[in-house]
Structure I
């Protein structure tokens, strides 16, 4: 859950993260959905609620954001919900692909370029 984790860290610690990019983030829109897909993903409904990247997407208002998702990715519905909740400046790229190594690899150059453009000297 690297893409999800990157988004979550950026939301919870916006003063530490300068920019965030996520490829095919594992985004669920409900606790029941998460439990159905992976019973160990969240310890409880309360844990899910406190770490729901869709609910807290507005905390990224002052951070550059790029999210890429394949249209055939099983997490695509969650990414669509996230896209609707993200600040208007966020870049959300939906393209052909699924939650696979080749899709991740196809999105890495654009994500790295995006991050590099926002990570100047400290």
Structure II
């Protein structure tokens, strides 16, 4: 699973570079995959590899669980795991001292927070 994620990320990066795009966004991340594996299956075996792979990210947008959860038909989880998963992800990012930005709020406020985080990132590169 993690290898497939990384392969898809590299393909997206190549495509973005060819199009002169500044950013590639990933809807999931190695740490999140490892956290869910731990939470759902009690399997911590992905953590070491996930931590190493996550070092490739310039920034993690940590989406706060402050908007309504809507089932997508693919995931088994629900509202009850949102806060624990967010907490576990916050802990991993803190331990690894990886750059991240908490994104909270509704609608335009949430979008503005994400854009602001990316603008800060853009000035560092």
Structure III
């Protein structure tokens, strides 16, 4: 289990990356003329960081967090597809943040089950 101070720091960094990513993604989307430019990866960084908040520094959990995040990001279960429709950088960022939050919940549920 990570030190107690790591949890709020990881959450703050994830939130900061998200808040930085919204306006920067908006600028890149406008200048490239693309709704969600594939070369913008700050959304992936934010989502992956969300997925791993509080995860043990163990390869099994890190791999599971990555797989869960990518799965949710690709499949986009409800309401992630709707988040993608938000305007500009908000939509670019929030569907990945949502996928990260889904992965976070499942990863912690798995961690809880494995600890029992």
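Where a number appears in this text, it was derived from the coordinates with a stated rule and is not lab data. The structure displayed is predicted, hence computed values, not measured ones.
Upon calculation of log10 I(q)/I(0) by the Debye sum over Cα atoms at q = 0.16, 0.28, 0.32 Å⁻¹, for residues 48-87 alone from the atomic coordinates, which of the structures I, II, III produces -0.59, -0.98, -1.05? Value -0.59, -0.98, -1.05 for log10 I(q)/I(0) by the Debye sum over Cα atoms at q = 0.16, 0.28, 0.32 Å⁻¹, for residues 48-87 alone corresponds to II out of I, II, III.
One of I, II, III was used to calculate relative contact order in percent (Cα under 8 Å, 6 or more apart), giving 34; which? The value was obtained from structure III.
Of the structures labelled I, II, III, which one yields -19000 when helix-only ellipticity at 222 nm (-39500 (n - 2.57) for each DSSP H run of 4 or more, over all residues; to 500) is computed from its coordinates? Only one of I, II, III returns -19000 for helix-only ellipticity at 222 nm (-39500 (n - 2.57) for each DSSP H run of 4 or more, over all residues; to 500), namely II.
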